[in-house]
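> Each structure below appears as structure tokens.
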Structure P
Amino acid sequence: MERKQDRAWQQAIRCLPPPRAAALAALDGQDGIEELRLRAGLPPSVRRAGREEGLAMPPVTAEELRDTLSRAARWSVHSHTDSLRNGFVTLAGGHRLGVCGQAATENGQVAAIRGVSSLNLRVARQHPALAAQIAPWAGTGAPQSALLVSPPGLGKTTLLREWVRLISDRGYPVAVADERSEVAALADGAPQFAVGRCTDVLDGCAKKQAALMLLKTMSPALLAFDEITAPADVEAVSLCAHCGVAVLATAHAADADGLRRRPLYRRLLALGVFRRAVFIGWKGKERVYRMEEWEESICSS
């Protein structure tokens, strides 16, 4: 019986050595695979519905890991130095290869990762069906700020992308600060994902600098950021607030209490920009989405 092939999966595994890619191309249930894990000395494993499962395949070798990273970097690892300092390489199509190994540091900062020990290939997909889920929250008027929240790997970036597309296709100008090239995945200036007809993308730029540039030049009604993880990212949101621009952003937490327990997110909520959030979780093997709203006094508590 011929197995159903998933375009995103087939595209993502092109960075692997041909023998391994050929074996993985024949897997069942490709459209449900969120991540592929490659660890030296162990068989590959895949993550589905938040759980990791091993594959009945030969163990991954250190040489295979090095080869995969070289292919992902298009045989020019040095040209990806900046992203590798943060532990990843972004692939065509918005897929991301996370890298672990021995960190080489300079002046207390990671300068490179050597002796690669494991790789995590995160598969990026477009899910237009999410528009029906988002529509009631997005409303029909001017864009409103919202925070998209979940633990890692539950689809915050995918939800953000579809939210951007929905608002943009309604005729509102949207700007995307695509720091890791995962939201729009520009290639030769063209987004590889549908992000809407009124969307402008600044790719590969830190969020604070991107916010300054986009606010000055693109006059967005909504500015979207992926992954608020550093104080400078909170400052980027603050810039938007001072300009009266709505913000759509993602954050790592399981629930509202988890947000408020973290100093960085307490600072974010204290800005008063976000008075509602969509929380993503699992119910069995199904993702569930829940909107929660709060008053400004709760945000600043």
Structure Q
Amino acid sequence: MSALGPRVWLDYDQAQLDACYDQTVWAKNTDQMHRRQASLAAAARKRLGRPERFAYGPGRMEHLDVFRTAHDGAPVFIFVHGGAWKANSSERYAFAAEMFLAAGAHLVLVDFDGVEDTGMHLMPIVDQVRRAVAWVYENAASFGGDRSRIHIGGHSSGAHLTACTLVTNWSEYGVPDTVIAAALCCSGIYDLTPVRLSARSSYVRFDDATVDALSAIRHVERIGMPIVLAYGTDESPEFQRQARDFAAALTAAGKRVQLLAGEGYNHFEIAETLGNPYGLAGRAALEQMHLSPG
């Protein structure tokens, strides 16, 4: 028994575990960060022009935006946004476009359904992201991309979805298992077991099959590409532990993994480093693609 109530996960009681999976508890500037990133994204779109939008499926949210670099045959960075698996939009992350384009990479922002539109199930969302990756592979040449250099990254629940793409049986999607060259997972969840026990189960259906299939830490043997895992030291202790444990599991399995800790960054602040070639996530993304700041 803890001081506050029965333990439900490690040394956490229910209230503590719920707080660990609610980043607004740990980031008091959440609204400020969202406003700032939206403003930065709007400014980037004004300077660059609106991206090209393509449909990767028939669904209302099954589309992706491509910001093209001036270089032909360039690597492609696919970004998967967060938002607690709820309805959200990738538009706020356009703030990162200028960095990628200046360095010589295309940036693809993927949209997909939230659990409000999937009957509270995660599997359809994972399938959408996987189909988006397959679409990019099949169509990269149409926008000047090199399909042998497709990289993927995500933040928060987007990092969870990204990790799920890394353990995909890609033959089911008609593309090779080498479709993803490398991955960057920032502030993500890689084991759904504690999440299932948290308040997030009020809006997500976590059955045994979902927890097993979509906990990437249980399927590290399927991962062949190099991975960077990043987190902020001012995030909740569970998000920090998730990254450390996933990195340890990958290391034990002989996989290529780098663990980065952003000192003094909370969950939403670290996302903003993706738009800075010298920031934690931005530098990692460019190094994976063997690109220099533009």
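Every number here is computed from the coordinates shown, using simple stated rules; none is lab data. Keep in mind the model is a prediction, meaning the values are calculated, not measured. Cβ atoms are built from the backbone, for glycine too; each structure is taken alone.
> Quick check on the output: 19.0 is mean count of other Cβ atoms within 10 Å over residues 143-150, derived from one of P, Q. Which one produced it? Write down the numbers at each step before the final one.
Working: P: 23.4; Q: 19.0.
The value was obtained from structure Q.
> Here FRET efficiency 1/(1 + (r/R0)^6) of positions 71 and 199 (r between Cβ atoms, R0 = 35 Å, to 0.05) was calculated and came to 0.15; which of the structures P, Q was it taken from?
Computing FRET efficiency 1/(1 + (r/R0)^6) of positions 71 and 199 (r between Cβ atoms, R0 = 35 Å, to 0.05) on every structure in P, Q gives 0.15 only for Q.
> Follow-up question, since we're still on this one. Assuming 2.7 is distance in nm of label points 7 Å out along Cα→Cβ at positions 63 and 119 as calculated from a single structure, say which of P, Q it is.
Structure Q accounts for this read-out.
> So semi-axes √(5λ) of the Cα gyration tensor in Å, computed for just one structure, reads 33, 22, 19; which one of P, Q is that?
P
> Still on this structure: Among the shown structures P, Q, from which was the value 32, 20, 12 of semi-axes √(5λ) of the Cα gyration tensor in Å, for residues 31-166 alone calculated?
Working: P: 32, 20, 12; Q: 22, 19, 12.
Corresponding structure: P.
> So relative contact order in percent (Cα under 8 Å, 6 or more apart), computed for just one structure, reads 14; which one of P, Q is that?
Values: P: 14; Q: 19.
Value 14 for relative contact order in percent (Cα under 8 Å, 6 or more apart) corresponds to P out of P, Q.
> Supply the structure label, taken from P, Q, corresponding to distance in nm of label points 7 Å out along Cα→Cβ at positions 7 and 239 with the calculated value 3.4.
Of the options listed, only P reproduces it.
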